[in-house]
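Following this line, the structures themselves.
What follows draws every value from the coordinates through simple rules; no lab data is involved. The shown structure was predicted, so the numbers you read here are calculated from the model rather than taken from an experiment. Cβ atoms are built from the backbone, for glycine too; each structure is taken alone.
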Structure I
Amino acid sequence: MNKLIIVLLVLLLAAFGGLGYYSYGLTQQVNVLSEQLNTFRAEQATRVDELSGELSAFRTETLAGLSNLEVGTQQNLNRIDALSGELENSQASINELQTGLAEAAADVQDLADQVNRAARFSRSVLDAEQLYDMVGSAVVRISDGGRTIGSGFIYDGEAHVVTAYHVVDALDQIFVVLPDGHAYQAVIRGGSELSDVAVLELGADPGIEPLVLADSATVVIGQPVATIGSPFDLADTLTTGIVSQVNRYADIEYNSQIRWIANLIQFDAAVNFGNSGCPLFNADGEVIGLVIARVQPDEGDGIYYAVSANKMKRVADSLIERGSFDYPWLGVDISNLTPLYIQGSDLQSVNGVLVNRVVQGGPADDAGLENEDVIISFDGVPMRNIAELTSYLGEYKSPGDPATFTIIRGSDALEITLEVGQRN
């Protein structure tokens with residue numbers, strides 16, 4: 001029993017010793033951790049103090065920035081208000097300027113209207129005395145050496161005179177007599193029977209200022225005109241009238257022969273035998289045509305014809321350069337539409353040109369034009385009748401030029417292009 005107690009005491013002492021050692025070790029660890037905790041707490045307190053300082057500084061800076069921003073924003077708002085005021089003033093000025101410009105534009109338009117009215121008035125008033133003084137010296141008589149056959153005018157500064165072809169085509173000798181009485185023998189430089197235009201060449205330069213040609217495409221119905229010629233051997237005779245129509249096409253009889261002449265200006269200033277070849281003037285003294293014919297007295301009165309200046313110039317320049325003029329040709333016989341013809345057809349009006357016959361082997365035949373086709377436009381230009389078609393052809397086309405026609409064939413509209421031929 002005693003031994004057992006001793007053993008138990010020994011074991012108990014050993015257990016208390018181990019427990020004391022363990023307690024000592026644990027105490028040491030707690031102390032170490034306590035020191036570390038105190039160190040960490042001190043470090044964190046220092047960091048918190050640092051962050052508090054930084055936060056305080058940031059708050060101060062932010063508040064200062066916001067204060068400055070408020071000041072800047074207010075300044076910007078003030079500037080915006082000022083600019084808005086300036087913009088309103090500028091807009092008011094612009095509105096005033098626009099009103100002024102509108103009023104100025106209205107004044108300009110009124111002035112332009114006045115100028116146009118004045119121009120129309122000036123074109124509608126012809127000062128015959130002034131015109132005669134201005135251009136009379138360039139109008140000449142054409143003589144066979146014994147009597148006056150017709151008239152003409154100085155065309156350029158190279159001793160060329162333009163007259164009507166039918167005036168000189170049968171003359172053996174040709175003399176050109178100036179208003180001052182000087183006479184020059186002349187030869188035919190060239191002539192176009194189909195246009196009734198001829199150019200004479202004088203033996204010497206007469207030293208006369210040539211006449212100015214107008215653009216006859218601007219000639220309008222009703223504008224005043226004048227002629228200066230030598231009817232019935234009455235030299236330097238002035239007559240006046242107005243334009244009655246443009247783009248005429250007429251059959252004119254010369255020496256029992258009928259010639260169809262296109263590009264004619266119809267007027268009512270009196271002309272007679274001896275006026276042929278004289279110039280037709282506008283109110284500015286410019287030549288708008290070459291007088292070639294009149295309706296015969298047994299048929300009527302007050303209808304006279306002149307080849308348009310544009311057509312005359314084309315022909316005269318070609319005659320001077322080459323001695324001839326190549327007249328354009330389509331190779332068709334045509335006629336005007338009539339009310340009877342369009343009855344029962346798909347045509348809506350008599351505006352257009354009816355193809356009666358296509359010449360075999362001619363330009364129209366080669367292009368596929370057919371009898372009964374109706375031509376309604378030429379190169380996009382509407383064609384109402386023969387006069388307009390032949391005038392357009394004679395003034396704007398030459399042999400070899402392309403030409404496009406819009407035609408009505410039955411109920412179909414077609415386009416046909418051909419190459420203009422030369423009339424023999």
Structure II
Amino acid sequence: MSRLRFGAFVAPHHPLGEHPSLLLQRDLELAAWLDKLGYDEFWVGEHHSTGWEMIASPELFLAAAGERTKRIRLGTGVVSLPYHHPFNVCQRMVQLDHMTSGRVIFGTGPGALPSDARTHGIAPNLLRDRQDEGIGVCLRLLAGERFTYHSDWFELNDAALQILPLQETMPMAVASSISPSGMTLAGKYGIGVLSIASTSTEGLMALPTQWSFAEQAAKEHGKTVNRADWRVLMSWHLAETRDQAIHESALGLQRWHNEYNVKVLGRPGAEPMPDAFEAAEAIANGDPTAGAGAGIIGTPDDAIERIRGLYDVVGGFGVLLGFAHDWASREATLRSWDLFARYVVPELNGYLRPMRDSAEYVTANKGELMAGAVGAIMEAIGKHKGATEAAAETARLIANAGPPSPVR
């Protein structure tokens with residue numbers, strides 16, 4: 001498999017009951033931790049209701065994250081374009097790109113929560129068309145074009161951005177779930193894809209056929225798409241043993257599923273988990289119907305096997321994003337990300353192969369290598385005047401010295 005990039009997708013999904021200021025600080029700490037561990041991308045979403053997903057402005061959040069990180073790329077996952085004037089969105093993204101030294105990825109979507117659309121007074125059947133229209137306008141603005149544009153929901157009059165992105169081309173991605181619309185937009189505009197529904201069973205089952213929609217739309221509009229720009233989400237919690245991972249995550253998994261997916265959102269087909277540990281064990285055993293879609297609960301070896309399987313089934317993608325959650329304690333969660341970075345990333349990307357080859361070569365040839373080294377040492381000793389006698393005297397002294405005296 002081709003080398004992957006790795007990152008985190010922070011909706012966020014925080015259970016009710018904790019201080020929102022502290023939750024925001026914890027998410028910023030996670031960004032700094034992942035940057036230190038070498039992750040490639042950090043994505044933050046926009047939501048305005050439900051209580052659990054409480055970041056309203058990913059641009060504001062990522063500006064703060066940019067001050068706490070050095071190299072990790074920062075993505076809006078996503079800005080809901082139908083809720084905003086596209087000109088203002090582009091201005092904010094350009095400013096963010098400059099403030100983060102050109103590390104921004106511009107992710108957009110139609111808005112995932114029906115309650116958010118109701119809050120903004122937008123009929124659900126308008127969201128995808130406005131998302132399409134907004135992307136087209138944003139691409140023209142980010143290219144430096146000045147133009148007039150009149151829509152039924154915004155206007156531009158002889159408008160142009162007064163500052164362009166620091167990056168020559170700001171990378172863009174569009175959210176895609178189960179329907180073909182996201183993939184179709186990606187193909188239409190030749191931009192990346194953020195598959196946000198793969199953490200659900202339905203979204204996972206749809207993945208293998210999704211990419212064809214992007215390729216078909218790209219062909220129709222004279223564009224190209226690249227699987228390297230396809231980002232797939234997966235939930236995981238890792239520990240040193242599978243039993244430990246189950247023990248650490250089971251109750252949090254149950255709470256997340258029962259209280260948010262079932263009770264708050266009422267996701268179609270979602271049924272309560274009656275037994276937390278049975279559900280966690282089912283996910284650990286690779287059952288995609290257990291409630292977390294492409295979820296992993298287990299060891300780094302389990303994650304390696306599961307990710308390779310997903311990659312093969314899907315046909316390849318470029319970025320794997322871990323869906324951030326509060327299934328486990330803060331300490332266990334940070335350790336999970338650490339284990340993933342230390343063991344899963346290098347194994348999947350082939351960083352360990354030459355190291356293993358080197359160790360195996362030396363193992364297979366150690367007799368010959370050591371014999372040559374010893375021979376070279378003895379030859380050097382023999383060529384040095386008095387070295388043989390000195391070595392013999394040292395050996396005699398060691399033999400006669402007896403055990404060392406105790407240290408006083």
I, II: which one has FRET efficiency 1/(1 + (r/R0)^6) of positions 238 and 390 (r between Cβ atoms, R0 = 25 Å, to 0.05), as calculated, at 0.20?
I
Out of I, II, which structure matches 99, 54, 46 when Cα extents along the principal axes in Å is calculated?
II
Could you figure out which one of I, II the value 11 for relative contact order in percent (Cα under 8 Å, 6 or more apart) was computed from?
I
Which of I, II yields 0.8 [distance in nm of label points 7 Å out along Cα→Cβ at positions 246 and 310, calculated]
I
Source structure (of I, II) for distance in nm of label points 7 Å out along Cα→Cβ at positions 94 and 182, computed value 2.8
II
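Looking at structures I, II, which one was distance in nm of label points 7 Å out along Cα→Cβ at positions 302 and 334 calculated from, given that it came out as 2.3?
The correct label is II.
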Structure from which 24.1 was derived, mean count of other Cβ atoms within 10 Å over residues 262-269, options I, II:
I
